[in-house]
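Chemist: Pasting the structures in now, so scroll down.
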Structure P
Amino acid sequence: MNTPQHHIGSGFGAHTTAAEVLRGIDLTGKLAVLTGGYSGIGLEATRALAGAGAQVVVPARRPEAARAAVEGLENVEVDELDLGDLDSVRAFAERFLASGRAIDMIIGNAGVMACPETRVGPGWEAQFATNHLGHFALVNRLWPALADGARVVSVSSGGHRRSPIRWDDIQFENGYDKWEAYGQAKTANVLFAVKLDRLAKASGVRAFALHPGGILTPLQRHLPKEEMVAFGWIDEDGKPVNDSFKTPEQGASTEVWAATSPQLDGAGGVYCEDCDIAEPNDDPEVPGGVRGYAVDPEQATRLWQLSADLTGVNAFAAAS
C-alpha cells in the first residue's frame, strides 16, 4: 500500500530544529552517508546525527574544506566525492563498499542552485547532473550496502514548483534559464524518491523527498546581491529581511526527521516539509505542498529509466 501524501500530525513544525527532532532517539551503531554535510543545513544535519550517536560519512567535493568544517565533531569522517563527475561517484562508492560497512541512512543534501549555464560530463546541464544524476548514481552504486530498514532521503525544494521535467529539452540545449533548470532538478529529486521507494521497499528500504524551507546558506552563492534584494530576501546591507527564513538548525530538521523518525516507520515515497508529510498542491497562488507532476509514478518511472540510461547504473535493472 502506498503512503498517502497527507499530513500525519507529527507535532513538529517550521521552527523545529534537528536536535529537537532527535530528542530521545539513540543512533548509536547507525551509519549515515550525508552529501554536502559540511556546509549550511548539511553541516547542521551532520552535527545533529553525530550528536545522537550516528557515524556520519561526509563525501565532499572539497574534502579539505569539509575536514575543517567538521573539525571537533566526533563520529564524523570525510571522503572525496564530486557529484558532477560519475567517475568520482564510482570511486567513492567502491571505497565505501570495500569497507564492508552497512548504511542506515543516505541523505542527498548536496546541491547547486541557479548557477550560470554550466556543462559537466558529456555536456549535461550542471544542476540536473549534480543535484539528480550524481545522487541517482551514488545511491544505485551504494545499494549493496544498504541495511534492512535503511532510508534514503532526497533533499528537494519548494523550487520544484518552478518546472516539471522538460522531456523535450532536459539538458537545456535550446536556451538556458537558471531558475527553470533548478526547478527541473528539484522535481527530479522528488521523482527519484517516488520510484526508489517502490523498487526498494520489498527489501526493507524506504525513500523520502523533502523541502527544507527557505534558509540563507552558501547555496545562494551564485545569486547576485541585487537579485536577492529584488526577491525581498535581504536588504542593501546583505541582512535578511524576510522573517519566513529558517535558521540552518531549523532547515536541517526535516531531512533528519525523514531519515530517523519512528513516525515514518512503514511509510515512504512521499514529499515532506516542516517535519511532516506535505499536502498535494497544484495551485500556484497557494504556498507550500507538492505538485502532482513531482509525485506522479509514471513520470517517476520514465525519469528512472532515463537516468539509468544516462549514468549506466541501475541496481534494479530487472525490476524497473
Structure Q
Amino acid sequence: MNAKSLVSAAAAALATATMLATPAAHAAWEPTKPVEFVVPAGTGGGADQMARLIQGIVVKHNLMKQPLVVVNKSGGAGAEGFLDVKNAKGEPHKLVVTLSNLFTTPLATGVPFNWRDMTPVSMMALDNFVLWVNAESPYKTAKEYFDAVKAAGPSKMKMGGTGSKQEDQILTVGIEKATGTKFIYVPFRGGGEVAVQLVGKHVDSTVNNPAEAVAQWRAGTLRALCVFDAKRMPYKEKITQTQSWGDVPTCKEAGVPTEYTMLRGIFMPAGVTKDQTDFYLGLLKKVRETPEWKDYMEKGAFNQTSMEGENFTKWLGAAEQRHRELMKEAGFLAN
C-alpha cells in the first residue's frame, strides 16, 4: 500500500470511528437520581392532584427510570416552593408544577421571585373557573344573579373563594369591574371547602374550578351559571341529569365580559441545558397521550391548551402583565 493509500485508509478509519462515537457523545440526557416534583401549594388542591396524577402515569407506563417524588412546599402562598426551585439553579433533577400564584404571590408579597428565575418547560393545560350558586337559589342565569347583586346594593352579597389576593379574589375584582357590582369576598383554605360553604349557604356564590365543585353539582346541591373562558367547554357527557360541562354558557354569553383561566404548567430551575429540558418535554408529551391524562382532562373540564418554547414564554409575559394590572386596580400589589 502506497503512502497515499495509507493516508486514505487512515482517514476512512477515522471517519468511521467518529461516526460510531457520535451517538455516544450526544447521547440524550436522562435523570441519574430521583427527581423532586415540587408543588407550591397544599395537598388535595388542583396543582397537587395534577402532580400526583403525572407521578402515577410515569410509574404505570414506565416513562422514566428514576422515581418522581412529589413534595408539597406551600408556605407563603407557594413562595416556599418557588424559592426552593430558584435556589436550585442548574439542578435538572427538580421540577415544579405551577398555577397562577406564579404571578400573584410575588406581586402580592414582594417575595424576591419571578417566573423568569426558572426555565419554562410546558403548559400542560389551563384550568377553568365557573360561577356557582346554591341550587336552591332563584338564579338560573349569571345575568339574573348579577342583577340581584346590583339591586341588593354594595357589599351585601358574599362571594367565596380560595385564599386572599390570589386567583379567586382577582377574578372577583374582574367581575365587579365588568358588572358594576361589589361583593364581600370571603376567603377559604381550598376549593373543596369553598364548595361546602356554598352548599351550606354561608356565601351567595363562588368562583371555583370545575373539579372542585363537580361532586356537589352532580348531587344537585350547586348550580353552574357560567364559565370564565372565551368559549364553552367541549365536554358533552352529562354530569347532572340534564347538563354537561358543554351546556354551561360562557360568562360573556351571559353578558359578563370577563375571562380568566389558571395556568397549569411545568418548570425547571434556571441554568439547565437544552438536552435536560428536552428530556422532560418528551416525558410530558408521553404523559398527555395516555388515557389516564385524557380522562383527567375531561373529568376536570380543563381547557386543553398546551404550549412550549417561545410561545409559552410569550404567554407567560402577557399573563404576568395582566395579573399586575388587575392586582394594581384592586390594591393588591406589595409596592
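Values quoted throughout were computed directly from the atomic coordinates according to the rules given, and no laboratory measurement underlies them. Everything numeric here is computed off the predicted structure, so don't read it as measured data. Cβ atoms are built from the backbone, for glycine too; each structure is taken alone.
Chemist: Determine which structure produced the value 0.90 for FRET efficiency 1/(1 + (r/R0)^6) of positions 51 and 195 (r between Cβ atoms, R0 = 30 Å, to 0.05), calculated from the coordinates; the candidates are P, Q.
Modeler: Label of the originating structure: Q.
Chemist: In addition: Where does the value -13500 come from, among P, Q, when helix-only ellipticity at 222 nm (-39500 (n - 2.57) for each DSSP H run of 4 or more, over all residues; to 500) is the thing being computed?
Modeler: Q
Chemist: Using mean count of other Cβ atoms within 10 Å over residues 99-106 for the comparison, can you identify which of P, Q gives the largest number? List each step's numbers first, then the result.
Modeler: On the way: P: 17.8; Q: 24.2.
Ranking P, Q on mean count of other Cβ atoms within 10 Å over residues 99-106, first place is Q.
Chemist: If you rank structures P, Q by distance in nm of label points 7 Å out along Cα→Cβ at positions 43 and 267, which sits at the top with the largest value?
Modeler: Across P, Q, distance in nm of label points 7 Å out along Cα→Cβ at positions 43 and 267 peaks for P.
Chemist: On distance in nm of label points 7 Å out along Cα→Cβ at positions 67 and 211, which of the structures labelled P, Q is highest?
Modeler: Evaluating distance in nm of label points 7 Å out along Cα→Cβ at positions 67 and 211 on every structure, the highest lands on P.
Chemist: Now, a different point. For the read-out Rg and Dmax of the Cα atoms in Å, a value of 18.0, 56 was computed from one structure; give its label from P, Q.
Modeler: P
Chemist: Taking Kirkwood radius over Cα pairs in Å, for residues 91-186 alone from the coordinates of each of P, Q, which one would give 16.0?
Modeler: Q
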